[in-house]
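Peer 1: Some structures are shown below for you to check.
Every read-out reported here was derived from the displayed coordinates using simple, explicitly stated rules and does not represent laboratory data. As the structure is a computational prediction, the values presented were derived from the model and not from experiment. Cβ atoms are built from the backbone, for glycine too; each structure is taken alone.
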Structure 1
Amino acid sequence: MINTLPFLAHIPAHVLVSLSILFFFVGKAIPGLRKISPAPIFYLVLLSAFLLEAMQDGSQSIFFQMVMVDSFSRTLNQVFFVVTALALFMIQHSDEMDRDNDWENMGLIATMLMGMMFMTSSIHLLMAVIAIELVSLPSYLLVAMNRKDAASKEASLKYVLFGSFATGVMLYGMSLLFGLTGSLVFSDIWKGLLNVELIDSPIYLMALIMTLGGIAFKIAAVPFHFWCPDAYQAAPTPVTAFLSIAPKVAGLALLIRFLSEHYSIQAPGLMELIAVLAMLTMTVGNLAALKQTNIKRLMAYSSISHAGFFLMGIATLDEVGRQAVYFYIPVYVLMNFAAFMIIIYMSGGKRFNLTDYRGLIKEHPAMVTLFGIAILSLVGVPPFAGFIGKFYLFKAVIGKDLWFLAVVAGANSVISLVYYVNLLKIMVIDQADGDTVSFTQKPLAFGAITVATVPLVFFGLYWNPILSWAEGIMLFR
């Protein structure tokens, strides 16, 4: 007889499964229910799941050693709940999505959320694949939900094709790892690779590169980033904001979990591989952003470059680097949410060309000021929180003598300053050709933007709360 008590450790995931079923089927089955917004139900479930995660402690391996529930998974799940709540708020204040499909849209988001929870807790390659697909399949559909842009269907198709290719590459890499070690469990894989004949051998590197390819796709790392600009530009802006934060953090969590047992072999080839991936990702993202004229496409390349900065911390393959990544996650959430919420507020769902924002400061000085704080924090300019986050990432790589990576990252920070300052110049210095952007004043939305932006200043001056939060995240504890 199987003891079902340990499975209660993952009860928030069970709750989300029920929620997905509710949104997909009940909304269709009960006449008239579609006229009621499902958002309040979703908010209530997210709050309940957040509190359930906060009430638990310790670690528990469940589902036949395929899932590990610990401080790491619980804390990042709470981040996902907050990000999802913010995305729901943005959906409610955007008219880019067809509100008649709210129940289905919420069902897709709930399914993605469940997949991300399993990505943070997977310790088995099969569960990792299932989790990635649970996130990917709803993402393809959500990108196509922009009723104001016919290109969203084309972007969704590109997303599907790239995602299918990345999954195929990843599965082949996983099959090689299984053939080399005879196991699909992360810890057993690394123990199996202790054979000195395999370390840094061509077959080892091929298996590792191909396996990491599927994870790199979720965080939009080079060379699996091609889907990102088109998908971000064509998708509804709230979906773009959600995709730029939640799946990226989930992919980073899976990567951290997968590499966490690497201490046993410490092969230098893997550290160099991830360092090169980080440098390529941040460089390609920033250089491509320089020529962008669409603000959502610019933010897509900015998101790609930030994946490179996250990979800096992972490249160290030690606890210091992971703590730097943990620190940067809430900062990144605040920066991106503030920036995308302002874009929703300013664009009205249709004005995304940079020229549309010329001279905006004359009509909306407060909004431009808040936007300036968000994007300067994204660059990493003091005294904003983004600077502190990048400081810890640089500290981690320098501590491992990855000097070339630190130099490349510094150069990329300067490059990102160019296109972000140009955006500020358009809003502050350039003169509007005609009427400036006008939008309906929404006090609630403006208040949410302020709440997300002010902490970027506060945590740039006093970051101990985030540091304590990051230090409390432990794998397998």
Structure 2
Amino acid sequence: MTAGPDAAPAPGRHRVLLLLCLLAMITYLDRVCFGAAARVIASDLGYSDVSALRWAFTAFALAYAVFEIPSGWIGDVLGPRSTLVRIVLVWSVCTAATGLVGWKLGGATLGGLSTLIVIRFLFGAGEAGAFPNITRALHNWFPPGEWSTAHGFIWMSGRIMGGITPLVWTLLVVGTSETPSLMSWRTAFVLFGVLGLAWCAIFATTFRDRPTDVRRGSRAPTDRLVPVVDPTLGLPHASETSGRPTCHGQKTETQQGTESSHAVPWRDLLTSPNMWAICLMYFGTSFGWYFNITYLPTYLEQRYDVLPTSTLGALYKGGPLWIGAAGCLLGGFLGDRLARLWRDRRRARVLIGVTGHSLAALCWFIAPRATTAHLFFIAVSLTAFFNDLTLSSAWATCQDVGGRHTAVVSAWMNTVGTFGAAAAGWLTGWLVERAIAARAAQLDVAIDALDKETRNLAAIPGYESSFLAYAVVYLLTAALWTLINPARPVVRDDH
């Protein structure tokens, strides 16, 4: 049930938020562990550098983008409960299957790089729609005045887990100078897959799509759309309730017909300047951030000789996500607080977006000039903090402009954002390989003939070029925020 800012909040919504926060944590655990394992996976598959896995990174991002909107639409039609259960089941199986790639069983080897790319593609397809359906669940259970704050807790949880994952990986798989490893990387992937299956069992038995479903024990297909005036937007906001009369002659969802409510409004989405500004903004948000869960561990090892067995190194590899978690929580709180204070949600969202992405750009300009791992850690962590300051505003804006199509609208935004992540992953790998090839040509030797130290040094200019690209994209992203208007629905007559 969605209500206005002054309506009585749904009881039990904090339990729902806890379940969704746990889901966000599992999502990031399964994403980030692949980046942490990239070097050992590449080695086991017979490759000398993690850049050989760039198509595995890219396959996940592309599949995630392709299947995001269909999964969001399914969530709007069937509800987030069944959709999220399906999503987590598929990605958990793929996580476990990753641990089997390249496994030598007798005289046979279970696949290679091509198999890994296929599994990563299926993983991305399975995980697609997770956050849009989380957004849909928040839309059903929380009033608009709490949306930004709720998103802050969701993204904070994901970032914290993502930040802890490199340390967990080190303790479980790599080991430290004080403690031995507890399991192989293959066993760890199976374990992480089992965690997802356990979440599915708990979620399926305790969560319902709407608060009314808890009271009735089943879905209520005749729930009505009731406009409630939201003072921070100055326009009626469509609410889903049951058994209340509608206002101002608005048709109920039953009167409008299921087909009109669930049909994807493609024309409105594709012709809305507001929607395109939101999507391109999220392209830039994802583009600059994706480095943290892909190439960051390798860069720290190659540029600053951070040992894989170093506990401090593990903290540095996950640190940007920890610091980003604070940005998520602060951004969520500020978004709702400033909107209530100014009675102007657009002003609050845009100020946070422009400020966060402008400062993130500045930090990426500074990052390649860091002379020590400590200084680089500070710079890259601040880019994550300022980037994540904007996340709650971005996702809450999808609820502002999406109405009953919230999951589709947020999926559309996240799809374009995932293309940004895919582009950044591919571009970074290409720039690194290009820099290594240039050094080999300068020495007049084959790339494979370069020793490890020379190869590591040769890769640095490639990374630094990518940092410059991140900074430029962030500046463009900050400018896009000025074109976004949360008070302008992207679907005509939706509010």
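Peer 1: Of the structures labelled 1, 2, one was used to calculate mean count of other Cβ atoms within 10 Å over residues 339-346, giving 24.8. Name it.
Peer 2: 1
Peer 1: When relative contact order in percent (Cα under 8 Å, 6 or more apart) is computed for each of 1, 2, which one produces 15?
Peer 2: For relative contact order in percent (Cα under 8 Å, 6 or more apart), the value 15 is produced by structure 1.
Peer 1: Taking distance in nm of label points 7 Å out along Cα→Cβ at positions 75 and 363 as the quantity of interest, name the structure among 1, 2 where it is greatest.
Peer 2: 1
Peer 1: If distance in nm of label points 7 Å out along Cα→Cβ at positions 91 and 411 is computed to be 4.3, which of 1, 2 is the source?
Peer 2: It traces back to 1.
Peer 1: Hey, another quick one. Ranked on distance in nm of label points 7 Å out along Cα→Cβ at positions 211 and 379, which label among 1, 2 comes first with the largest value?
Peer 2: 2
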